[in-house]
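These notes open a run of structures that come right after.
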Structure I
Amino acid sequence: MTAFTDQAKAARVAARALALADRARKDQALNAMADALLEHTAMVLSANTADVEAAEDTGVAPSQIDRLRLTVDRVAGMAQGLRDLAGLPDPVGEVARQWTTTTGLRISQQRVPFGVVGIIYEARPNVTADAAGICLKSGNAALLRGSSSALRSNRVVVEALRAGLSASGIDPNSIQLVEGGREVTTEMMTARGLVDLLIPRGGAGLIEAVVTGSTVPVIETGTGNCHLYVDRDADLEVAARITINAKAQRPSVCNALETVLVHHDVARDYWQALAPLLAEAGVTVHGDKATLTLVPGAVPATDAEYDAEYLSLDLAARVVDDMDEAIEHIQTHSSGHSETIVTTDQAAAAEFARRIDAAAVLVNASSRFVDGGEFGFGAEIGISTQKLHARGPMGLAELTSTKYVVVGQGQTRS
């Protein structure tokens, strides 16, 4: 029996008790976890500094360093995310629908926890607290498999969270950090019967590896090759403001803008309005031939750039003849995350929203809003780009399954 098997079995025992915990007890634990995390802030930051320095020494990309780095404010945000979850309704036991059949049977479909949820994620130690909190509130035990680059940070964060659980009388094995080499990840992905659900969160390579290598059911989170289409009837000041926010407010995250498509009727005026904002934000435009004639300092875009996430202060751009061409481009290159239109034409907005197949479609708003916290879900466990029961930001409801409860008065089937 391996160390991971021991962890998974302990998680199953904890999950059975957690599934029966009422809201008051789970909320008390979430608040205690937040308190303990704040009390451990200095330890968390010290560990994180060691992780960041080690990553910098090995030449990790700046976008990944940003994801790895914690600050006092980010730790406080992690704690607040746990408190926000405590303020949300408990999804467990919620009746999704109910009815009475012609035979007099009363049938209700009720939300229940999955059981043991494994999260495999890259260098974002804030995910450790978010995932643990959402799993706890939704009645699931969490097995957290973070990357080795954040191991020091994750150890201290999990130590704090488990202290909060212990103080609340909840089995600390409800939250466990899974350590070890790649063989442990493989073991986790094939632990069918011990792990009920896996959620990969990270880059395309990680997600693909988990989806193709797992025998445990997987909810697939996706990369964010997000587009913005500036319609010919766009308010160009609004378009410029949204472009800068979506691209530059935090470029290293999956809901950041990667490609802008501009209707040729407004391309010149749009880029003139955007140019000073681009210069101030330090954004480099990678454009097609038409864009290169309009944007000083722009560089040519390769075909591959339209398919990828930059996760940096780089922006792909293209001038299009109409919305049909913009939608065709999006359908060809999109990862299905978040797609935006800026327009004052309500019919165009409705047509764009109807035809675009993505987890989120935005009209006159930054794609940076596609986030569990911004949606009012509290902390999120990821953004799903698949088409199963969970799509878009995954909050509490998405971390539950359902069961049917059928109540009769002695009926038998003829």
Structure II
Amino acid sequence: MEERASSVERTRAALARAREVAPALGAFVEIDDEAALAAAREADRRRAAGENSPLLGTPIAVKDDVDAAGHVTACGGRAFTTPAPADGELVAALHRVGMVPIGRTTLPELAAFGVTDSARYGITRNPLALGRTPGGSSGGSAAAVAAEVVPIATASDGAGSIRIPAACCGLPGFKPTTGTMPSSGGWCGLSTQGCLTRDLGLAADYLDAVGRFPEPLRAALGTAPGRVRVGVALDPLPLAPPLPLDEHVAGAVRLVADRLTDLGHRVRPVRIRADRAQAAALGVTTRILRGLHDAAASADHPELLEDRLRDLVRAGSLVPPAAARAAVRHGRRWGARVLDELGVDVLLTPTMRGPAPRVDRWGGPAHGTRRNGVATLTSMGRFYAHTPLWNHTGAPAVTLPVDSGAGLPRAVQLVAARDRDAPLMSLAGQVMSAPAADT
């Protein structure tokens, strides 16, 4: 049997790879050799002492939105300058299970946008096509994983920020049920922590080790689901008039719908009522804007926020806290019944309206342009219109890469009811392991 490489060996390789791709990708804000190798040596010591877990000694990149002792949690900008006095819950959990953080990854300022660029750190690029974005806000994490710097990176998702980067970079991306992961709850409860990986098995191991779920996700991944009622929904959330659905993305949805039918599931088209969708869109917008306002209030130097971010903060100041609380209640109540109203167990949707956008599609300070933040977010909402609803409801959702013969990756999204993470993981695993078919 081949001997497993030591954590120190794997960490040295990850650090070298991170520096090799840094000039092209711009995925890291910091690479920390000293701390990484110390953690790797400790992991090897724990393994030699008899400890054995699938994550022990695994190199991981950490999105720059969670606290690590002695590091500034910059959240993509210049406005935060005070080092964290202690590890946040998520980073403490990584050390507890013996993972090895090698550095911190890029995000747009305050995780506000669906592309990863900033005045401070510049442009993060997609390793599959350097002229394209790896998405946002977890774009640095997605780029690091897709470029095979690390097998796993932390990611957070407030309106699609795990699923969108996964779709852009051809990765699976699992957003767990709200409340299951540490260091979650930003944007008035829209945001949850998760991860990005190249395979669902490692994602399931990580979520099980760090989060709390009614049923283990790793065991579910290897278990065939029963017969599932699947609704196919192509209509996006009406945050703004939607863009036409790319024909290859539509083909990817058809491919997965056919695959699910061949696997014995009951698949049919469904449509969320227009008034229900509009109320949800209002709830999402309310929570994002108020959440950004509240997050900016803790900045050391709010005057250093990007202009486009200040636009959003001003808009958020017009949202009363009571309206945000009402939106949270709406999301919870409607989320408890939306799939029942449709008569399905799982929804199948696109993840985005097309493939990974070009890095300069929405401009911004890293591109030398001044774009209004509200207009930018609204325009992004037309393209990334399938993901935010499931943050509003708190439901688990997973993006799966699909080869639809179009060059750039295409992706679909599967959504289940709250706390049905394990059945969703089971179905996702079945779809990913089913034989591919031509579109």
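Could you figure out which one of I, II the value 3.1 for distance in nm of label points 7 Å out along Cα→Cβ at positions 57 and 89 was computed from? Label of the source structure: II. When distance in nm of label points 7 Å out along Cα→Cβ at positions 113 and 321 is computed for each of I, II, which one produces 3.0? Computed on structure II. Can you tell which of I, II yields 40, 35, 26 when Cα extents along the principal axes in Å, for residues 169-248 alone is derived from it? It traces back to II. Comparing distance in nm of label points 7 Å out along Cα→Cβ at positions 225 and 265 across structures I, II, the highest value is found for I. Taking 25.5 as the value of mean count of other Cβ atoms within 10 Å over residues 97-104 derived from one of the structures shown (I, II), identify that structure. Source structure for this number: II.
Say we calculate Rg/Rh (Cα atoms, Kirkwood Rh) for every structure; which of I, II gives the highest result?
Structure I gives the largest value of Rg/Rh (Cα atoms, Kirkwood Rh) among I, II.
Sorting I, II by FRET efficiency 1/(1 + (r/R0)^6) of positions 345 and 369 (r between Cβ atoms, R0 = 35 Å, to 0.05) from high to low puts I first, with the largest value.
Quick note: the coordinates plus some simple rules give every number you see, no bench work behind them. The structure presented is a predicted model; accordingly, all values stated were derived computationally and were not measured. Cβ atoms are built from the backbone, for glycine too; each structure is taken alone.
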